[in-house]
1. If mean count of other Cβ atoms within 10 Å over residues 16-23 computes to 10.8, which of P, Q did it come from?
2. Once distance in nm of label points 7 Å out along Cα→Cβ at positions 24 and 40 is calculated for all of P, Q, which comes out largest?
3. For which of the structures P, Q does the calculation of mean count of other Cβ atoms within 10 Å over residues 8-15 return 7.1?
4. Quick check on the output: 1.20 is Rg/Rh (Cα atoms, Kirkwood Rh), derived from one of P, Q. Which one produced it?
5. Can you spot which of P, Q the value -6000 was calculated from, given it is helix-only ellipticity at 222 nm (-39500 (n - 2.57) for each DSSP H run of 4 or more, over all residues; to 500)?
6. Taking relative contact order in percent (Cα under 8 Å, 6 or more apart) as the criterion, which structure among P, Q has the greatest value?
7. Which of P, Q yields 2.6 for distance in nm of label points 7 Å out along Cα→Cβ at positions 72 and 96, as computed?
Structure P
Amino acid sequence: MTAHAVALTLVLGVALAMLFAGAATALVSANIVKRIAGVMIALVGAMLCLAALGAGAQTLVAAVAIALAYCAIGAALLVRVQEAYGEVETPEANKADFADEPREPRS
């Protein structure tokens with residue numbers, strides 16, 4: 001096995017580890033900031049994987065644009081949730097949202 005093949009295998013392994021670690025963080029965390037950070041880590045891992053597999057420059061630029069757009073939208077939503085509920089934890093925001101909704105009529 002050549003040094004190039006070993007390096008490629010190592011880069012792909014690190015990229016997949018980042019992808020899965022970020023996805024797991026985004027799914028498990030109750031904090032909105034940690035969820036956004038987890039998705040960003042997963043996106044960086046996916047971009048690293050694309051680069052290691054020899055994707056074209058256009059594909060990588062599009063992936064970076066998507067990641068930056070996700071980060072901007074996530075930050076805007078984070079600020080909006082924090083202003084509306086005073087919390088960045090998902091369970092507390094859900095409780096506050098549920099408390100604001102009117103009760104449904106019983107039959």
Structure Q
Amino acid sequence: MKLHHPRYTKLAKTVYRCSVLLDINDEYLALEWVEPETLAQKMLDCVESVLIHALQPELNVAKRRRPTVDLPVHIHVQNYVDSDFLDGLMLWQRTGEPMTFAPALNGRNKN
């Protein structure tokens with residue numbers, strides 16, 4: 001695993017958990033409930049591809065190129081830990097269109 005490389009030894013590491021919720025006519029549906037499972041996997045792949053392309057993380061190299069999405073993707077990152085890391089970030093990508101970024105601050109007090 002790349003995080004075990006000696007250059008990362010003294011760095012603090014944080015694992016972030018992600019939940020994907022679909023907004024369907026103002027009702028929220030967890031990705032885990034989507035059927036068939038192949039559709040859920042395709043949706044997860046789209047979300048993952050858009051995030052990796054937008055954030056360009058050092059350790060994820062497979063999906064850094066502009067993703068081709070078959071489904072429109074709108075991502076709103078909400079961070080509920082004691083950090084503002086990516087909190088309020090919004091990403092949009094539609095089929096055949098460039099990605100749109102909107103760093104949004106919602107003013108929540110993290111203290």
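1. So the calculation was done on Q.
2. Ranking P, Q on distance in nm of label points 7 Å out along Cα→Cβ at positions 24 and 40, first place is P.
3. Source structure for this number: Q.
4. Only one of P, Q returns 1.20 for Rg/Rh (Cα atoms, Kirkwood Rh), namely P.
5. Numbers: P: -28500; Q: -6000.
This value belongs to structure Q.
6. Top value of relative contact order in percent (Cα under 8 Å, 6 or more apart) goes to structure P.
7. For distance in nm of label points 7 Å out along Cα→Cβ at positions 72 and 96, the value 2.6 is produced by structure P.
Each reported figure results from applying straightforward, stated rules to the coordinates on display, with no laboratory input. Predicted model, so just to flag it, every value in this text is computed and none were measured. Cβ atoms are built from the backbone, for glycine too; each structure is taken alone.
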